[in-house]
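Below are structures written as structure tokens.
Only the coordinates and a few stated rules stand behind these numbers; no lab work does. As the structure is a computational prediction, the values presented were derived from the model and not from experiment. Cβ atoms are built from the backbone, for glycine too; each structure is taken alone.
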Structure I
Amino acid sequence: MRRPTLRLLTFSPCGGTAEVNRALARDVDAELLVQDCTRAGMQEATIACRPDDLVFLAFPVYGGRMPRNIDMVFRHIEGNGARCALVAVYGNREFEGALLDLFAAAVNRGFRPAAAVAAIAQHPLAPQVAAGRPDAEDREKLAAFGVRIAEAMRAGALLEKAPGAYPEWKLPKGASLFPVTDREKCVACGQCVSVCPARAIPADDLAATDTETCIVCAACAKYCPTGARQMGTPESRQKLAHHLETAASRRKELELWLGEAPR
């Protein structure tokens with residue numbers, strides 16, 4: 001009998017979501033196929049799942065929602081009836097409506113959600129929040145979650161609805177976290193363009209950012225070799241950090257929801 005394939009489909013501009021998905025898959029008895037969807041929306045190739053695949057769909061949470069380019073990403077993914085786990089990775093504040101967004105996008109592309117996970121990774125805009133997560137404790141919990149999810153999928157489990165609620169949260173007044181570039185430090189190396197998952201950096205002006213398409217993922221700032229790109233002004237970053245001191249000060253724990261298997 002052929003071993004099932006476990007596909008890890010991950011959108012992870014800064015790497016934290018990929019760490020979570022790998023930890024979930026660690027102890028699952030299946031052939032592992034890792035597919036990076038971070039730039040899927042900019043490629044013509046389609047990721048086509050098989051009906052008997054097990055799929056872990058992992059995306060980061062921005063402001064309590066899925067990335068606003070999620071439809072562009074899913075346009076190049078076909079579920080074809082495969083069961084999936086929905087994995088929302090947030091920076092220790094709240095995941096709010098993110099799993100609702102991911103559930104809708106997955107079902108629309110032919111997936112059958114069987115489970116949902118809310119996990120924590122280091123906050124990309126305020127790295128002092130949830131620093132070092134997923135940590136060793138998280139990884140052990142995630143590995144146990146992954147085994148339970150795979151068992152539920154093999155038993156035919158289906159999730160009727162996703163957990164969560166759409167957020168009321170907004171950035172602190174006066175704060176804007178779109179990337180800001182110090183043109184004196186920018187060497188026009190193009191690294192920011194290569195890591196941007198939303199085509200938000202014009203090729204003819206590498207110090208600029210198209211705020212209509214930018215998803216505020218922080219990849220351009222994280223991977224800028226000269227530190228020329230930063231997320232927002234110092235004042236905006238300070239306002240966010242002050243807000244998160246209260247909103248994200250308590251350690252949040254991982255959560256798992258499993259669908260019902262037929263009896």
Structure II
Amino acid sequence: MMRINEADVWETASEVDQRSRNRYGGATLLERVIIRLRDDNRNEGWGEAMPVIFTDETGAAAAAALREAAGKLVGSEVEDPAAEVDRLADFGGLMAARSGLETALLDLWARASGKPFSDALGGERRDSFTLDGPIGLVSPEEAAEKVKGFLASGVSTIKVKVGQDIEADARRMLSLREAFGGRIQLRMDANGGYSADEAIRFSKKVLPAGIAHFEQPVLPSEVKCFDVFREILAMGLPIAVDESLFSLDDARRLIDEDAVDVGVI
């Protein structure tokens with residue numbers, strides 16, 4: 001049981017230049033909301049909410065929800081962090097805020113119990129993990145220059161944005177495979193930018209590039225979404241999802257449909 005004595009919420013914003021990053025366009029401002037919880041033994045738990053560009057959530061809305069939750073937490077005792085979250089505020093449409101609060105509670109639980117944070121997420125621990133180098137909707141030449149930089153820094157997994165124009169997108173993927181061969185692992189992310197027909201046609205074009213996985217070929221609102229995923233899977237191209245995965249209910253449905261291989265959260 002943890003007793004929460006203090007809760008602080010801060011809003012931050014950073015100017016960025018994400019030119020041609022993905023099909024949503026480039027962000028010029030990244031909003032983040034930070035929450036810190038303290039128990040009566042001065043243990044601290046930290047969480048971050050960063051609304052993503054493809055939702056309607058804003059930094060201000062996330063901050064308001066987190067301040068409401070923080071006000072209810074101060075002076076309360078928490079036994080099961082994961083079970084507390086949804087009683088503290090209305091997080092409908094505010095999944096970044098919800099994630100930030102849950103992370104702070106789990107972080108505090110881990111510190112208070114003297115256990116690694118990984119225990120709060122099921123207990124699996126890894127000695128290493130793979131970083132990917134992101135490439136936006138750029139020309140094949142610019143993409144190749146970016147890959148050279150990633151390789152020089154030791155990063156050989158490359159995540160390339162697609163989802164805008166199937167011909168230009170296919171050229172970008174195929175040219176990278178031709179230029180770098182087996183030195184790189186290629187992933188691609190359409191952010192749901194293709195129609196059902198475009199996603200299938202594009203997948204066939206890039207099969208020779210040996211793609212590790214294709215993230216979010218179509219949006220979850222596409223009626224044939226799962227049929228598209230399964231047809232691409234049948235080509236031997238693994239499917240990852242991001243925009244389709246916001247909750248446990250989403251995860252259960254994706255598993256039940258047997259249409260995806262990777263979840264990006």
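Which structure, out of I, II, was helix-only ellipticity at 222 nm (-39500 (n - 2.57) for each DSSP H run of 4 or more, over all residues; to 500) calculated from, if the result is -12000?
II
If distance in nm of label points 7 Å out along Cα→Cβ at positions 93 and 125 is calculated from each of I, II, which structure is the one that comes out at 4.2?
Value 4.2 for distance in nm of label points 7 Å out along Cα→Cβ at positions 93 and 125 corresponds to II out of I, II.
Rank structures I, II by relative contact order in percent (Cα under 8 Å, 6 or more apart) and report only the one at the top, that is, the highest.
On the way: I: 21; II: 14.
Answer by largest value of relative contact order in percent (Cα under 8 Å, 6 or more apart): I.
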